[in-house]
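Heads up, there are several structures right after this.
Read-outs throughout are calculated quantities, based only on the coordinates presented, and are distinct from any laboratory measurement. Source: prediction; values computed, not measured. Cβ atoms are built from the backbone, for glycine too; each structure is taken alone.
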Structure I
Amino acid sequence: MDILVSLEISEDNAKLAGSNMEMAGYGQMAEYMVGPALDSLEVLKQRGEKFDFFLIDADKGNYPAYLEYAISLAAPGALIAGDNTLLRGRTLNSDKNGPAVMAMRKFNEMIATDERLLSTMLPAYDGLALALVK
């Protein structure tokens, strides 16, 4: 049976996600890991887990690290989606250089140029990057 693993920063977020999964009829198909996502990703890596899909939608400063973990945890043919890649246009504005913007620019460059990936960027609303792991 396939399982969804949701990495949540807080117990409240995990409970909300669990409630939504229950209402959708998938409550028994989800595992919630609470705490910093980088810690949870390391646990998954140590367990030797492999996944078919990743949605990166978290603290922007760690997007580059999340991408590296996703690639290392990906089964061949897995899909990686990165949300908020345009940061409402800030990643395209050279006058904006805050930490989140700089991290997202790095993520965008990584996902576009990494030879392990086939990727594209969808510029709708706040930007969505999609990559297929080779």
Structure II
Amino acid sequence: MPSSGRRLIVAMLVLFVCDVIGGFIGVASGAETWGTAWGFDTHSTVPLPMGAAQLVLAWFAARDVRPRVGYVAAVLLSAVCLMSVLFGLFDGDLTGNVASDGFVSGGFVWGVVLLCVTAVVGLLAFVRAKQLHQLR
């Protein structure tokens, strides 16, 4: 596995851990219940099935076994991360945290952390897609 693939896997693992932590933060703050913290109705993090799908895409993108499959996975992961960042900025949860708690709130700070890590994963997936495109 080349270094760009390793970096992508490590960044995606960090993002997955952040997704899990975000659910715990949501439950601890009272914004989520145990039933909604990691599901598709969550407001504190990415749904865990989506995080797992991103992890699988990163794994396929990081491998050199089938460059075409890795290329498609890297492009999909990059697109998903871009959409996640855009939706995270404009879906109202982040601005709702600012409106109710201010810029220094835990919900706002955690939202910014998740968006930054997601952006890093998306950029690394894009770099990996460019690298795999040259191998095709």
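For this structure, a couple of remarks:
- Per distance in nm of label points 7 Å out along Cα→Cβ at positions 39 and 71, the highest-valued of structures I, II: II
- With respect to mean count of other Cβ atoms within 10 Å over residues 47-54, the largest value across structures I, II is given by II.
- If mean count of other Cβ atoms within 10 Å over residues 55-62 is computed and equals 16.4, the structure in I, II: I
- Top of I, II by Rg/Rh (Cα atoms, Kirkwood Rh), largest first: II
- Among I, II, structure where FRET efficiency 1/(1 + (r/R0)^6) of positions 23 and 119 (r between Cβ atoms, R0 = 35 Å, to 0.05) as derived comes to 0.60: I
- Computed 30 for relative contact order in percent (Cα under 8 Å, 6 or more apart) - originating structure among I, II: II
- Source structure (of I, II) for helix-only ellipticity at 222 nm (-39500 (n - 2.57) for each DSSP H run of 4 or more, over all residues; to 500), computed value -11500: I
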